[in-house]
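As structure tokens, here come the structures.
Quick note: the coordinates plus some simple rules give every number you see, no bench work behind them. Quick caveat, the model's predicted, so the values are computed rather than measured. Cβ atoms are built from the backbone, for glycine too; each structure is taken alone.
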Structure I
Amino acid sequence: MGFIKEFRDFAIKGNVIDLAIGVVIGSAFGKIIGSLVEDIITPAVLTPALKAAHLTNLADLTIPGTAVKYGNFLSTCISFTIVAFVLFLVIKAINAAKKKEAANPTQAVELTTQEKLLMEIRDLLKK
């Protein structure tokens with residue numbers, strides 16, 4: 001029974017649960033970012049470039065006479081760059097919000113009667 005209790009204590013620790021929640025949210029966020037890049041940003045960026053090269057799909061770019069599809073590689077590199085840039089913007093916005101929050105000090109806490117009396121005594125003793 002000691003092994004099962006030890007495993008239960010490990011699995012229910014706050015750190016493990018926080019990590020699990022982070023993984024699930026990260027996975028969902030990854031899908032959102034992936035959709036943003038694949039469905040919105042990449043087509044908006046690549047469509048003009050593909051039309052200029054008289055292509056309909058980036059995967060059509062191959063080295064003639066070989067099976068090397070450098071178009072897929074370029075697409076993946078472009079997607080990575082866009083994902084990194086979008087994440088940079090998201091993190092920058094979060095950091096700016098945190099900075100703004102830190103710059104606005106919270107309201108002063110109301111002193112209790114005892115604290116006010118102690119401050120008055122301190123001031124009188126200074127005189």
Structure II
Amino acid sequence: MKALLDTHAFLWWISDDRRLSDRAREFIGDGRNELFFSAASGWEISIKAGLGRLEVPGDLQRFIADQLSRNAIKVLPIYLSHTLHTRVLPDHHRDPFDRILASQAILEEMPLLSADPKISHYPVEVVW
């Protein structure tokens with residue numbers, strides 16, 4: 001099954017953080033699932049690292065690329081259709097990163113692995 005990782009789900013997976021739910025951990029660890037990391041998550045991580053709110057070892061680009069490769073996670077680009085679809089989403093979430101992730105999950109017909117309770121208000125399957 002294809003699935004999109006919310007930014008925090010990706011970060012919690014690669015750091016073995018206990019906040020990652022058992023269900024999400026099992027889903028991510030199941031090699032039969034095809035996992036995707038949004039370019040929006042890369043942007044979000046870059047901003048947070050630049051602000052000092054997230055510590056990343058070494059070169060950010062190399063670190064993320066290495067983690068994606070190690071974990072067999074594919075990058076999902078941001079397409080114009082994803083960005084334009086955010087306009088029709090109900091205003092459940094003000095965070096632009098969460099809105100684009102919801103839009104991508106909807107249009108790409110993938111569940112979204114996310115602990116964010118606001119995401120479940122969108123017409124997207126949430127795995128947590």
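Using percent of Cα pairs over 21 Å apart for the comparison, can you identify which of I, II gives the largest number?
Values: I: 70; II: 36.
Comparing I, II by percent of Cα pairs over 21 Å apart, the maximum is at I.
Among candidates I, II, the computation of FRET efficiency 1/(1 + (r/R0)^6) of positions 31 and 103 (r between Cβ atoms, R0 = 25 Å, to 0.05) that gave 0.35 used structure II. Comparing relative contact order in percent (Cα under 8 Å, 6 or more apart) across structures I, II, the highest figure is found for II. When distance in nm of label points 7 Å out along Cα→Cβ at positions 63 and 95 is calculated for each of the structures I, II, the largest result comes from I.
Comparing FRET efficiency 1/(1 + (r/R0)^6) of positions 23 and 111 (r between Cβ atoms, R0 = 30 Å, to 0.05) across structures I, II, which is largest? Top value of FRET efficiency 1/(1 + (r/R0)^6) of positions 23 and 111 (r between Cβ atoms, R0 = 30 Å, to 0.05) goes to structure II.
For the read-out helix-only ellipticity at 222 nm (-39500 (n - 2.57) for each DSSP H run of 4 or more, over all residues; to 500), a value of -24500 was computed from one structure; give its label from I, II. It must be structure I, since only it matches.
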